[in-house]
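These are the structures, in structure tokens.
What follows is calculated from the coordinates using simple rules that are stated; it is not laboratory data. Only a predicted model underlies this, so the values are computations on that prediction, with no experimental measurement involved. Cβ atoms are built from the backbone, for glycine too; each structure is taken alone.
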Structure P
């Protein structure tokens with residue numbers, strides 16, 4: 001099972017922008033994630049087709065399980 005930390009933002013156009021990191025260090029520290037998200041916004045690190053990232057939406061851990069089906 002793989003895990004991914006996804007940080008979701010709004011851009012200037014009001015649309016969602018997702019930045020993801022595979023295999024985050026666990027346990028995930030919510031305060032550190034929030035600080036990183038603030039840095040991404042404050043330093044204008046990412047942009048999108050609808051403008052700069054301007055506001056935090058939320059962060060989440062996504063777990064993915066893949067089961068191979070023999071055919």
Structure Q
């Protein structure tokens with residue numbers, strides 16, 4: 001697997017926490033020194049490990065917000 005670097009620029013919020021302490025978080029993350037993107041994924045308690053997730057630019061996040069606002073929950 002290729003090496004990559006990440007830096008959490010801003011923690012926006014935590015959606016849930018597992019019994020083992022992993023949290024599903026929305027953060028603003030810079031990957032490999034590039035411009036930060038919104039990132040939704042599972043993180044180990046000290047952010048030393050991560051699960052699979054998705055990254056979204058601002059336009060994609062706005063589109064997702066619009067879709068979620070249309071849903072009846």
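Here are some notes:
- At a computed 2.8 (distance in nm of label points 7 Å out along Cα→Cβ at positions 20 and 44), which of P, Q: P
- Of the structures P, Q, the one that 47 was derived from, the read-out being relative contact order in percent (Cα under 8 Å, 6 or more apart): P
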